[in-house]
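No value in this document is a laboratory result; all are computed from the given coordinates. Owing to the predicted nature of the structure, the values given are computational and were not obtained by experimental measurement. Cβ atoms are built from the backbone, for glycine too; each structure is taken alone.
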Structure P
Amino acid sequence: MSLSKALEKRMLTADEFETVSRTHYPEIRDLTRQDLSDLVRRLRDHRDKARDVAHQQRREMRGKSEPRGARPAADNTGTAMKGQIFASAVKRVNREIARLDQAGRRSAQVEKSRHALELKQASGKRDRPKPGRTASRGMRSKPSEEPTVESDPREIGRVSQFVKKAQARRDRKS
């Protein structure tokens, strides 16, 4: 759920609002990795405190706990809203930290890939086999690699004559 800055300003104290306002777009891009780590720690502390107070208020409303203030809590929507504001701020900071980490990994991977390519090119080793016979010199006869069987021409004639006589016998019977 997207919350407006006006709602955030109304719901939070000045110190809390200053912390949360640093998590919105243009300001968050100017923060370093260390600043983001410090900011997410403070935001988590604020979020946990709001969550604990909202839990206590819910218990007071149900009558399960003694009131912490002068009178028992009647509603905890403001405190729950504070928790949502801090939770969304933590998400924004975590997303920015992940973006910075991804950018760092990407540049490191590019450097590793370039180094590997330089080593590969320096080795001079071919990683593909030679192409074998090619058509670079024009057409040449390619001898068949299958074994050839030479038959006797007399055998061919004998088989042909046998088939001719067998057919004549069948024709006489019918």
Structure Q
Amino acid sequence: MKRTFIAIKIKVNSDFVNSLKKLQIELIKENIKWIDINNFHLTLCFVGNTNSEIVHLISNELNKQLKNYSEFSISLKKLGVFRNFNTPRVLFLGIEINNNLIRIKEDIERILISFGYQFDVREFKPHISIARTKKIIDRDNLIKIFDKYKDEFRFNYMVNSIYFYESILTSQGPIYKEISKIELKNKGN
């Protein structure tokens, strides 16, 4: 069995990295585990335990269906936390929902349903996780810092590939191993 998911890999620019470093310095006193920027991604569908024998079948079907999509842009909008500011667990960057994102997510789910997978009918909240925490010492300071950085991470990102990953959990954090990469059509062609 492999633990798998389908995502958009996010490659950040130097302005983003500089803003993230400033944010990390401001939150240095908190017990926060920052996610390696090389692991930044937008999860479209967490598949979970996947039988190794059908991984290539899923990969082939994803490629067949998704290669017809054209590249598109997504917009990062703001910092946020999952759970809430009283008990934050994940610090994230929210992404504006757009039709391309929704259509691709729905097609991926249709493909996986055809392989017998079922999914929660939860609201899709596209985001990039940037850190995890178990406890924040100074909640008011966190809120103040998030407000200060509310526009710092706004940028557009061109999506030209969708990735099918295996997630290997280790004591140092997860390792994301690429199973396949589906190239979207270039708008210029």
Structure R
Amino acid sequence: MLIYFAFVEIMSNFVLEIFDDESPKCQFYTVRLDGDELSETDKFLDKFNRDEHLKPYVQQLVSLIFDTIGTRNGAINDFFREERKAQALPPPVNVKIEEIDFGLDFPLRLYCLRLSDSCVILFNGGEKTSQRAEDGKTSMAFYEANQYAEKILNLFNSKIIRLNSEQREIVDFYTSEPYNELI
């Protein structure tokens, strides 16, 4: 029996929103679909914080984002696993973070786009149930993250947006004002 999977491209527009700009080493953005109340990252946190088995893992990811990346180290490349055009957290198993042990079977992936050591866009994620991100319960979040990443990177390449001089804030390419248009 053949099973066909159809993937529908993100049809809705989305906005880039600041998720956290208080961390000294890194500013975090997220995406919110036009018309949605919650951002994609908030949806991830809400969903997995309700699951008592997965809640401790969510807390580890939150600690990685705000403490390790946001406060102590910045968004160094080693903290991110490559997932085509996007990236994912937590880091690969061979990367050791002193204050957090992600172990071999960390069950969650949070997709993102690392733009610099001081700017990351967080997307949504899922429960890791297979070896490949394209399979299992992470598949939809994986594909969506890569579509978000492609659209955002195209805006950079088309000189519509850029990072400011501190490499921390996404701004309009020509006016240097914070970018808040629908994408």
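Identify which of structures P, Q, R gives the largest calculated value of distance in nm of label points 7 Å out along Cα→Cβ at positions 86 and 150.
Max of distance in nm of label points 7 Å out along Cα→Cβ at positions 86 and 150: P.
Figure out for me which of the structures P, Q, R the number 3.7 belongs to, where distance in nm of label points 7 Å out along Cα→Cβ at positions 14 and 166 was derived from the coordinates.
Among P, Q, R, the structure yielding 3.7 for distance in nm of label points 7 Å out along Cα→Cβ at positions 14 and 166 is Q.
P, Q, R: which one has distance in nm of label points 7 Å out along Cα→Cβ at positions 30 and 54, as calculated, at 3.0?
Here the read-out was taken from P.
Which of P, Q, R yields -9000 for helix-only ellipticity at 222 nm (-39500 (n - 2.57) for each DSSP H run of 4 or more, over all residues; to 500), as computed?
Q
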